[in-house]
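Structures are listed in the sections that come next.
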Structure P
Amino acid sequence: MKNIDELIQKAVELQANGLVTGEIANELNVSRDTVTWLLARAKRGAASPAAPKDISVNWSNIGKSSYRLRYISQALCDMVLESLSESGETVDMVVGIGLSGVPMATIMAEELGADFAIFHGYDNRKEKENQRGIFSRNFGNVAGKNCVVVDDVISSGSTTTDVCKQLKDSGAKPVSIAVILDKKNADHIEGVPVNALVHIVRVD
């Protein structure tokens, strides 16, 4: 998407297809506040809230090519290994978050010789506060493992925070976070180092 009008149109289409705010935010790689603003802007004559400070991320040119995805995943592995060499930690498990983190996490687990787990975010359709996601039972058990957490984009950091807390609650140890882009510009989340190919820094 190249402009705000296209972003608004896509948000409206996703809502018309039954997606709720959290799901639209995940699909467009923007915050929930930005989705609310986009949908309000789509309603002519309605008062629109102040525009949130956010950045829309479209990494489909990477995601549509398994060749490019492999190279991005290998670059993330390189950054994770560098981070682990500094901390002296090892990795036993790679945890992919939701739909977007899973393809990279799968490749990274193979590259790192580690087990693989999937974390499903909370049910966005219910839109309730204090919801938590879950680890899939069909993949690796995280208990007792040193884990690398993988996602595409960090926006507010809430999902990544949830994953790290749940890993600790499960007796696992998150040792590194790997993402393509970090909009939060965080060095650490829940005390875990963030390795991002790109960090966004706002200067306004």
Structure Q
Amino acid sequence: MSFHKPKAFLLENVKGLMNHEKGNTFRTILNNLTDLGYKVTYKILNARNFGLPQNRERVYIVGFLEHSIDFQFPTSFNKPTAVSDIIENNIDKKYTISDKLWNSHQERKEGNRSKGNGFGYSLVYKNSEYTSTLSARYYKDGSEILLYQENNNPRKLTPRECANLQGFPSNFKIIVSDNQSYKQFGNSVAVAVVREITKEIVKLLERVKF
């Protein structure tokens, strides 16, 4: 079976990949891509620098078969963001966490604080600039992003708000359960970042004759 190599590629992963096994895993990936004939470059980019109110750092790897191409990663938008940009109105009460879960979150955070670490739930407000990173485990207890509610327990983001946080368009259809939605959006790329990178890739490819 013959293998047709694409003219360019884009890979994305958690930034911790760069330090896995003392950096050996990342070096192996780069070496293999280079051995396949690609000119490779990479950079850590944060979604909150591309118009999304989420502190989401990821390493992006781009490669071209044409070595004359000088790829530069897009620069940030420098656009102010706020959690209110992704919030829906008239939220179902089911997204407000229970007294039991809220107490558990607070007790766990206090216990961690007494041990000298900062692990625990993350509470954000509508006027916060950004949230912490949305992950696939969000469906479990929502602790990484809890939205403050006056005179009430905090609430989890809705699946649609998670879609907004990742930069999906408003007409993107969510046809699976809440739990599946949380898993899928938590594992997704930040659309706004990928869009800007791919625009640059396409622009450069259009200039080269293969």
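Descriptive notes on the structure:
- Identity of the structure behind 14.0 (criterion: mean count of other Cβ atoms within 10 Å over residues 32-39, calculated), options P, Q: Q
- Given 14.5 for mean count of other Cβ atoms within 10 Å over residues 64-71, calculated: source structure among P, Q: Q
- Top of P, Q by FRET efficiency 1/(1 + (r/R0)^6) of positions 8 and 192 (r between Cβ atoms, R0 = 35 Å, to 0.05), largest first: Q
- Origin of the derived value 15.7 (mean projected area of the Cα convex hull in nm²; candidates P, Q): Q
- Relative contact order in percent (Cα under 8 Å, 6 or more apart) derived as 17 - corresponding label from P, Q: P
- Read-out mean count of other Cβ atoms within 10 Å over residues 104-111, computed value 14.4, structure in P, Q: Q
- Of the structures P, Q, the one that -9500 was derived from, the read-out being helix-only ellipticity at 222 nm (-39500 (n - 2.57) for each DSSP H run of 4 or more, over all residues; to 500): Q
- Identity of the structure behind 0.20 (criterion: FRET efficiency 1/(1 + (r/R0)^6) of positions 72 and 176 (r between Cβ atoms, R0 = 30 Å, to 0.05), calculated), options P, Q: Q
- When distance in nm of label points 7 Å out along Cα→Cβ at positions 56 and 152 is calculated for each of the structures P, Q, the largest result comes from Q.
Coordinate-derived values only; no laboratory data. From a predicted model like this one, the values you see are computed outputs, not experimental measurements. Cβ atoms are built from the backbone, for glycine too; each structure is taken alone.
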